[in-house]
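What follows is a set of structures to go through.
Read the figures in this text as sums done on the coordinates, not as results from a lab. Since the structure is predicted, the reported quantities are computational estimates derived from the model, not experimental observations. Cβ atoms are built from the backbone, for glycine too; each structure is taken alone.
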Structure P
Amino acid sequence: MPRIDWNEKFSLSIREIDDQHKRWIGIMNELHDALMNGEGPDTFEKTLESLSEYTHYHFAHEEAFMKKINYEAFHDHRRLHDAFKNEIFSLQNEFLSGNVILHSQVMSRLQNWLRDHILIEDRKFADFYHHSD
């Protein structure tokens, strides 16, 4: 399970959102590094909390942007955001209750979701934005 490295294929050519995606990938990589380095539960808990907080912040910003540009698939996109926020919330609760320990399968799922969401779903509203007048 490799880290996610930012490259131009992730760019939506919307600077503020690209900058937020870079930060989000950075937090995901912090979680990855903690797992690979055998960090303890306190590090995981702190990093999961950072991921959760930044996810909420980023999604709120992205949704405000989509509303501003009258993105036609806003509600569908927001449902994807809500599902991911719920997944992170569940993961945090399970981790805090001792029922789950972060491992490569969990990290792979989080990384794949993030990568696919930016490359596929976010690309759709970026294309809409760049091609609307």
Structure Q
Amino acid sequence: MLSFAKEKCVNCKICEEVCSFRFGDVINPKVAAIRIGREEGRWGTPYAMVCDLCTGLDTQECIAACPEEALILTNGVIFWDEEKCTLCEDCVDACPQRGVAYDDSEPGRINICDLCGGEPLCIEWCPEEVITL
């Protein structure tokens, strides 16, 4: 499970950039599986929007919302099954963390944190060591 130390975050958004590049070989933070927001506007406290922050909860709302069972929870990580997915975006709308992203590039896909196969790039590239596993 990822941890986010909001008091250390400087809002550089490098985590968003490397995450989006990992999914689509292009820097496009709007389709990253992690996004950084700010409470109370431009200078407020930063917070992370990433799927992995809810894996400790009893229910993963994105999984429950998927009519095709295209999201699978395995060992605490949610995986997207491209073959089952119809790109309805119900999982995107259902995520309370806003950590599920729809990438409308060709072909379309759902981007959801899978911890980069065990070596999260957001952790590796964060200059302030804000994100930990």
Structure R
Amino acid sequence: MVDERPRDGLGRPLPREADPSQAVPGVPPRRQISDEEAWAAALAYLDNDMPFHAHEVFEMRWRQAPEPDRAAWQSLAQWGAALTHRARGNPVGARRVAARAALVLAQAPHIPSCIDVDRVTSSCGQLMRDSSD
């Protein structure tokens, strides 16, 4: 049995002595999540300033997606990770992961139609501009 510590809104484990009311529920695991459901759920988390949770949804879909779509979902998981780095105050990590996300998305063999590519590439570009060494 894994001792899963409660986490904050950015996915960081809380100290063991932390007030339990500070814990934020994680993303419920799903055996199956469609492209549309994953995109909508992740955007809802982003709209609520929860990029780590969006990353988790994108990663869940990436692991379930058919092979031609996996690179696109991987890039979205990286985008979520880049946004998480920014939110946690790590601009260097945000820039580096955003650059990888943009590259993987640009090279993806197939991108599901529900994904707003312009939004993702624009956000990655902003992360790369805002985050310098």
Revision key, fill the gap. Working back from -24500 (helix-only ellipticity at 222 nm (-39500 (n - 2.57) for each DSSP H run of 4 or more, over all residues; to 500), computed), options P, Q, R, answer is structure P
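With relative contact order in percent (Cα under 8 Å, 6 or more apart) computed per structure, which member of P, Q, R shows the largest figure?
Numbers: P: 34; Q: 30; R: 20.
Checked P, Q, R; max of relative contact order in percent (Cα under 8 Å, 6 or more apart) sits with P.
Computing distance in nm of label points 7 Å out along Cα→Cβ at positions 74 and 98 for each of P, Q, R, which one ends up highest? Write out the running numbers ahead of the final one.
On the way: P: 4.6; Q: 3.0; R: 2.2.
Biggest value here belongs to P.
Out of P, Q, R, which one gives 1.9 for distance in nm of label points 7 Å out along Cα→Cβ at positions 26 and 42 as computed from the coordinates? It would help to have the intermediate numbers written out before the result.
Details: P: 2.4; Q: 2.9; R: 1.9.
Answer by label: R.
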